[in-house]
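**Q** Just below sit the structures, each encoded as structure tokens.
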Structure I
Amino acid sequence: MISFNRVTKQYGRQVLFVDATFQINPGERAGLVGPNGSGKTTLFRMIVGEEHPEEGDVTVPKKLSIGYFRQEADAMSGRSVLEEAIAGSGRLGDLHHELAALEHALSDPERMDEMETILERFGEVQHEYQQRGGYELESRAKEVLQGLGFEDAVIDGDVGALSGGWKMRVAMAKVLLGRPDVLLMDEPTNHLDIESILWLEGFLKGYPGTLLITCHDRDFLNRVVTKIVEVDGGELVTYSGNYEFYERERALRETQREAAWGRQQAMLAKEQRFIERFSTHASKAAQVQSRVKKLEKIETIELPKRRKAVAFDFRRAPRSGDDVAALKGVTKRYGARTVYDGFDFLIRRGERWCVMGKNGAGKTTLLKMVAGALAPDAGTVRLGASLKMGYFAQQALELLDPDLTVWEQIQQDFPLESVGALRSLLGAFQFSGDDVDKAIRFLSGGEKTRLVMARMLFDPPNFLVLDEPTNHLDLATKEMLVSSLHDFDGTMLFVSHDRFFLRGMANRVLELQPDEGGGPHLYPGTYEEYVQRSGHEAPGVHA
């Protein structure tokens, strides 16, 4: 059992926890929720001993093994992806590599005089390795890596050649392979596609240990966790249920607390009127004093803190022509791999196409060709009349000026707009107070994404091409984005691994399965209808 007892923690003037108390019991799967900067990562760091509370106690049993997946990956090079995953998998990984070293030593003629010692140690290591299930380690490692989206050729390849996002997946594989008693996972879905997210859901639902996880994917939380711990204004508040239950219960508690606050305010006002009316009456002095003392002892109820995303009334996009984009006979290859071969695709005004497909299926390639950032090898891509395109990709974050603050950037982009309109815009994307004075170079990936989306949607295009627009966005911002775009009367083409966004936005589905043959499949309906009709939430992943 891990417990926090009256924990207080602060950084300078920023108070994260005040007398915070909670516990997580063996086998529980708990989701940790709260706004960015509320202290979720700090809580993880206190559990593993990297941070300590100013007051109170954090109790972690000494023999408890803890695996911690965090938002930054260690340097990786010099090994294959498989060996790197095994090497970082805790005690079992250490035994695996010691056994390999001992096997090499046994065949070394220059170490014949040490053979008796080496054999003895080999027997000890081999016994522990077998007891811990080590001889299945390599096959388990491959299963985990494949579940996280690695192809066999990459698994055997150099880990140093991977991008940062793929190295994060290797870091996750290490933690999962270690089979610790407690799994701490800080935003594991940020670097995964929908296929890998669905695999991870299944893995964690069957995990025998304890899980504490932060996640901005509400579907994931609904399916995986059975308890929610909310970081709320310095407190840790526990809800026994998944995220959906937490939302309902939190709203109910807020309503009940507001009602109790109203009743108490009415009672206090009544008592105060009596005191003021009869404070000068000698005959009522005893009653007045009694009521004064009664008021002094009352513990006043505070109004609940409501954390609602700020709504923003985005302007209406100009009308485009009926045919927005037309692809005719498009072919695209990468070396020997053919992604598109004579592909025809028409996007009409008002359609919202989500593009589904495994890694390498050509989702981003399609968006790039439509946006004009990549030319097809053959065929044509034609855009319609009166089109104003907004293209969001992760590279768009690099277009921000790192030397400016958030406020300076937005003023530079819209110099003729009023201060009030710009502050409302930034508030809708969770930039308020001192946040607007942050230098862009110090913003997190999620903050940069929010700023780029704010700039794009303030003067909205009539054709949005969005590549993973919800990456790193918290739940409140996603809800605001879906709510704002719900009435968007333009056209959309997008890729997303967030099922809440897919359900809220898509009215057409393009499924890419180049390795399965038969070409792309077009579903003229919503994402929910696609799931019902196809029997899966993503290509190749069956419900």
Structure II
Amino acid sequence: MKVYNGTIISCDRNDRIHEYLVEDKGRILYAGEKLPAEYQGAPREALGARALLPCFGDTHLHFASFALFNAGLDVRRARSLSEMRGQIKEFASGCPDRILMGFGASAHCVGERRLILRSELDLACPERPVYLVKYDGHACVLNSAMLALLPAKVKTLRGFHPDTGEMNQEAFFAVTDFITRKISLPRTVKNMLSAVDYMARKGIGLMHTASGVGFPFDLDVTLETLLGRGLSSGFQTRLFFQTMDPGKARKRKLPRVGGCFATALDGSFGSRDAALRLPYADDPQNKGVLFYSDEEVVKFTKQANREGLQIEMHAIGDAAFDQAVMALEAALKDYPRADHRHGIIHASLPSEEGLRKCAALGIQIPLQPAFLAFELEPLEYLRRILGERAGEIFPLRKMTDLGIVLSGGSDAPCTPPDPIAGIHAACNHHVPGQSLTVAEALKMFTYNTAWAAFDERERGSLEAGKAADMVILNRNPLAMKPGELLELKVEKLLLKGEPYKKGQGVFSLLAKAVLAGGKI
């Protein structure tokens, strides 16, 4: 048993602040203003200037991809293409892998203001295949050696550009499927364990991972299921299967379906293929791409909804957002469900009418506020391609005032899984009137992340009876100005009341996973 004394931010439905919290055997026994007599003799930890909160969550990331790129080449800090080539060349010299994989290529943070080309990748690494994913996770650049390995069918797909080496849309997904089939299993599991340690350092104890990115036999789904069941720390995993075939989720006894990739309705702003109702401001002939017809999306949502699955779909542009709303509305009209918690991921440029329907239908939005302060896709670029519509991106205040539940994520590896960065961005919107309060932003990454996967009775707030999954911050965020929030630091993550311990081994993970049957 242990007593915490100080600023206890509950993040419950009433936003209560407590002075005492009592934990015993991984459960919260009491949270309140006065310490009951029966706990007076228990060991205490005085928080002082620090604060105790529920552990953070991340409601949308691609965990297998994040784990892979977190352990590999990251070019996001390069400020010129020559510097990027140097990073690739240095990485190649010390990497034994047959295919070199990297992440973070962007035209917006290098002096040349363009994407690296196939010919430049050839200069950096002429002999081995290179697969370099763009910062938005929706395109990649390949060198000549990588192009030579691709199966013939990839060359017939939309988005195949061998002259520059850039792959987007269907060609990107096909290339990714091809490459993931060549990643070794032991390396993948080790990378996943390291990635969980990384997330724990950021105070995250719950993740919603969107899986199914082309591994043979959907091996990433299998591995992430084993991971969720086998972690000894108490770290929680909720898995969304990225497939338009609800039967695949049911076969694995998974209660959720959706995400990006196969369940992405459009592309991204970075590749100018997010689907818009009006053309891009700098390209009057381009409205982006809807990957599916209305009929295909409605068929999917109706089937998944009737089978009792929770549905989430990727939609960036307003045309894709409206398509997602339309399909979910049709599914719920076909088969009403009172507490479905279906969601639209990102909802970067939502329509007014669509938001009102979300509020009426109970559709939640897992979004990524860190994109509001994303140097790899800066506001200057968004204003150039969207014009005045750039001011309508992520209208957090409007969404919240309508009563829509917003939950916070990272879309890792696109942005690092770092809730503090997301909280700061949500409270410092480039349109000041669309900013959230600090309390609202905290709830996005705590209570709402739990609620978004039906976990709110067990975690997400500091209330008696719930799991003692908590985080200690170096300062009280409610006493800070919005512009100061990046000064917050995670001092300790507590899962089931115990400090998180890193370094679990592969054998331990697999042994526990075989015996465990926990919620995924």
Structure III
Amino acid sequence: MAVEGVRVLGSVDGRRAEILTDEALAFLNALHRTFEAERRRLLAARGERWLRLQAGERPGFLDATRSVRESDWRVSPPPAALADRRVEITGPTDRKMVINALNCGARVFMADFEDANSPTWANMIDGQVNLADAARRTIELTEGDRQYRLNDEIATLVVRPRGWHLVERHLTVDGEPIAGSLFDCGLYVFHNARALLERGSGPFYYLPKMESHLEARLWARVFDFAEDHLGLERGTIRATALIETVLAAFEMDEILYELREHSAGLNAGRWDYIFSIIKQLGARPEFLLPNRTQVTMTVPFMAAYSRLLAATCHRRGAHAIGGMSAFIPNRRDTAVTERAIDRVREDKRREASQGFDGTWVAHPDLVPVAREVFDDVLGDRPNQVEVQPQVVATASELLDLSIEGAAFTEAELRNNVQVAIWYIAAWLDGTGAVAIHNLMEDAATAEISRSQVWQWIRHGVVLDTETRVTADLVRTIAREETEGLRSVVAPGVAARLDQARGLFEASALAEAFVEFLTLPAYEVLE
């Protein structure tokens, strides 16, 4: 049967037909018709809040929800498959990545439809095929004489759908594109909930880019709807909320409360958090950030955010998951690798000592490093939720952007320009996680790069070379860096460098801040 009002504009050949069944499309149709109006209302509320911030409003804890923060309640206990999360690895949903990540020794693999994934139709729908096979533990791959298949013991699979602001233009309902969040979440739970439960797991998610507890409430309603539709017990669907916007940092209790039956904790999404500071507050001089390399987890505003997250989670019986270590080992330069691993180990020790129950890494070689640190603290315990850090973070501490020795250098400006253009070109070529200078860059780090350039222009920053940052200077650097990349990147990426430079300049040089780089980029993605 055809589903009235639903059109699939992408190809449905091969195994994609197993995902885009009439029954699955009917479920997506129901999700869209039930929740699209509220999604749009919440996005409009984001815009209204942003305007108030530009007019001088300061973020703060909400008076209207004081009772939630001050009352005694706890989220539902974690299912067995999510009790121990001491090391989590993330990556896109291509077939080899899924197999290798599930096998790498991490406790959790977050399969990413969002920041580490370029949302081509092939990536999004074939990713669903790969996850369906992974849920049933039948996924395998042959490349030449190499065969990839799952080990007996694998990581728990968790999926990150796209944020509320993104759409999937290849599937429309009554001529409107469906929300990417509903497309990704809906197809995964529809096809895999039963298979996951039969194997001792479940439909588990990471929720990105939320700016308020009302957005978490919408997710909870989506989960309730899906459970009712699919005949699942309440609380079967679990989700970890990424606290990766400065506004959400003031609503951690409220976000946990809205998700309490579905909650699996909070995660310190550090890279998007830095981007959010610039996006929401960066037009104001008191929120000017220096070189990206100086914005570490030990500077005042990041340290306050991290401590508050761990304390809030444990007060509510929820997991606190630490931030991403994006380093990629350099096997040709062992000295660089050793220094970086020392920094990763120090970062993970800080998280474990603050009470975090687990942490993120981007590369399998970092799994043993992070696991050793958390093993030392946790021992045989699956987590340390019983540890109750006595931390009070005030609004002023969360907004204290003072950084000792703050520097603004031409080298950092050039790096921001180069990384942004390089990443955008790769994203346009279909790759969402890109290795650049021994770091795994994704959309979040590209957003930091272009937004920091925008902020430095906005405030007329003077560099260490005594040169003022202007739009003309950035255009010159962008041309130079683009030319330098042509002989460095793969041919498919090189073919998109000029287009990437145009997108970068359109966002970094705009008078008004462009909300998300991926929105205009998606319009030209093939």
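**Q** Of the structures labelled I, II, III, which one yields 16.8 when mean count of other Cβ atoms within 10 Å over residues 344-351 is computed from its coordinates?
**A** Structure of origin is I.
**Q** Using the calculated result -9500 for helix-only ellipticity at 222 nm (-39500 (n - 2.57) for each DSSP H run of 4 or more, over all residues; to 500), pick out the matching structure from I, II, III.
**A** II
No value in this document is a laboratory result; all are computed from the given coordinates. All of these numbers come straight from a predicted model, not from anything done at the bench. Cβ atoms are built from the backbone, for glycine too; each structure is taken alone.
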